[in-house]
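Below you'll find a set of structures to go through.
Values in this text are rule-based calculations from the coordinates and carry no lab data. Treat the numbers as computed from the prediction; the structure is a model and nothing was measured. Cβ atoms are built from the backbone, for glycine too; each structure is taken alone.
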Structure I
Amino acid sequence: SCTMTTTSQPVKVPGVWGPYYSAMVPGAWLNEGGQSAAGAAIDHLMTFHPAAAEARGQAEAVGQTLPEWLAAQAVETCSSPGEAAYLAGSITVVPEFLGNRAPHANPHTGAVIAGLDMTADIDSLVSLYIAGICGLGYGLRQIIEAQANCGAPVKTIVISGGAGRSDLIRQLLADATGLEVAAPETEEPVLLGAAMLGAVAGKGFPDLATAMGEMASISHRYEPCSAELRDWHDRKYRLFGKFQAVALEAAEQT
């Protein structure tokens with residue numbers, strides 16, 4: 001995954017690339033962070049569970065990928081997408097199979113999966129999946145907090161990409177980070193960006209800022225959770241940081 005943050009003034013954030021002037025939006029500074037694996041990390045996480053093959057067969061039978069099917073199973077058992085986080089239970093996942101890109105910039109640290117028991121059914125696979133998604137959210141929260149501490153705060157996360165089309169993932173990311181997540185009207189924001197560049201080059205708009213304002217729109221906004229669920233995520237976030245610190249320490253011993 002990649003985080004692209006624009007600011008009016010240059011902001012140096014340790015562990016985050018940049019700032020780069022006019023790299024994405026003319027006249028603005030860009031800071032770029034992210035996680036070395038996101039969707040691939042969740043796919044890899046699922047391979048460790050003994051029920052993965054059975055669940056994958058059921059997913060293929062209805063024309064879905066395994067993560068799509070697991071997300072649907074989670075939503076069916078909860079009264080709201082946000083409450084699906086509770087399905088993670090005691091499981092905490094630091095999904096850094098390819099190291100930490102930001103904000104620690106350590107390619108040698110590894111993933112952590114904590115809180116497993118001997119349950120091997122599909123319900124426990126759903127729990128592991130949800131814990132993995134929350135882990136991605138906590139990693140994103142670390143990047144956002146690191147930027148805010150250096151003077152580049154974020155108010156809204158605009159999400160794109162395949163996994164970003166899921167209402168469940170959008171809500172879990174909003175709750176894990178404590179920030180609003182906004183979903184663009186288009187399913188392909190990157191292609192829309194290319195169309196904006198073409199529109200400016202073809203003199204359809206005088207500049208990119210005008211094209212952005214005219215051609216882009218938000219379809220849905222996902223507000224972060226209420227106090228009770230927020231406290232739950234805060235506790236999980238602290239655990240995430242502790243397990244991540246252990247992984248960083250272990251990497252230093254190799």
Structure II
Amino acid sequence: MLDAGLGVRAFFTSRAGGASVAPFDSLNVADHVGDDPAAVARNRETVARHAGAPVTFLSAEHGIAVARISRPGEVAQTADALVTDVPGVALAAIAADCVPVLMHDPTTGAVAAVHAGREGLFSGVIDNAVASLLDIRGVGRHSRGAGGMHASIGPSVCGRCYEVPAEMRARVAARHPSAFTSTRTGTPSLDLGRAIETRLSQLGFEQIIRSRLCTVETDTLFSHRRDGVTGRFAGVVVCE
């Protein structure tokens with residue numbers, strides 16, 4: 001487990017310590033990749049024990065939908081961001097190259113777990129998650145923007161490894177200029193982690209922690225881009 005560095009219990013899982021066998025070895029938390037459902041259930045129980053609470057895992061669709069979770073262990077509707085201000089609720093964003101982002105608002109205690117892929121970032125999933133946290137702050141408290149909020153950006157495919165067509169890079173960079181980059185060989189690529197860090201800074205986040213681990217380069221993490229058929233890791237945050 002990798003500590004996310006937030007003021008509440010928050011962490012990113014790795015591949016180690018689970019019940020799944022190859023190619024999902026071993027702490028795969030995704031139930032949609034072809035792994036044995038019983039192994040996935042045991043893996044999720046392992047994550048819940050580490051969180052100290054039942055965990056609601058998001059079911060991503062690479063969009064911008066936000067689901068608000070109101071009780072521990074609640075099954076979430078399909079969404080790319082989960083938010084809650086209910087103590088004892090743990091939220092998890094799953095990924096295997098896309099960017100898991102964990103947020104905490106010390107003003108209200110609310111937390112969010114976000115799955116930010118290329119299309120979700122482009123369409124505004126980060127902004128939607130922050131808007132939901134601001135809604136929890138309530139009327140009259142929005143003037144600070146996201147001031148005082150904290151975020152942890154988890155491991156993801158890095159700009160050196162995320163090769164894309166030039167047209168796609170141009171499209172995403174038109175909205176998020178800091179995503180524009182190149183691979184080691186000079187071909188077009190995107191740096192989603194850097195773009196998310198930039199956007200959170202623009203929104204006024206007080207503290208932003210960004211992992212520099214690349215999923216493709218780090219064999220202790222799952223990477224769909226590297227391995228094809230594989231599992232998923234999670235970013236987990238607990239509302240306290």
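Listed values, structure above:
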read-out: Distance in nm of label points 7 Å out along Cα→Cβ at positions 41 and 65 from the coordinates reads 2.5; which among I, II; value: II
read-out: Which of I, II leads on percent of Cα pairs over 18 Å apart, for residues 169-216 alone, largest value; value: I
read-out: Ranking I, II by mean count of other Cβ atoms within 10 Å over residues 9-16, the structure that comes out highest; value: II
read-out: Origin of the value 0.96, where Rg/Rh (Cα atoms, Kirkwood Rh) was derived from one of I, II; value: II
read-out: Source structure (of I, II) for distance in nm of label points 7 Å out along Cα→Cβ at positions 49 and 73, computed value 1.7; value: II
read-out: helix-only ellipticity at 222 nm (-39500 (n - 2.57) for each DSSP H run of 4 or more, over all residues; to 500) from the coordinates reads -14500; which among I, II; value: I
read-out: Among I, II, which structure scores highest (criterion: relative contact order in percent (Cα under 8 Å, 6 or more apart)); value: II
read-out: Which of I, II yields 4.7 [distance in nm of label points 7 Å out along Cα→Cβ at positions 25 and 137, calculated]; value: II
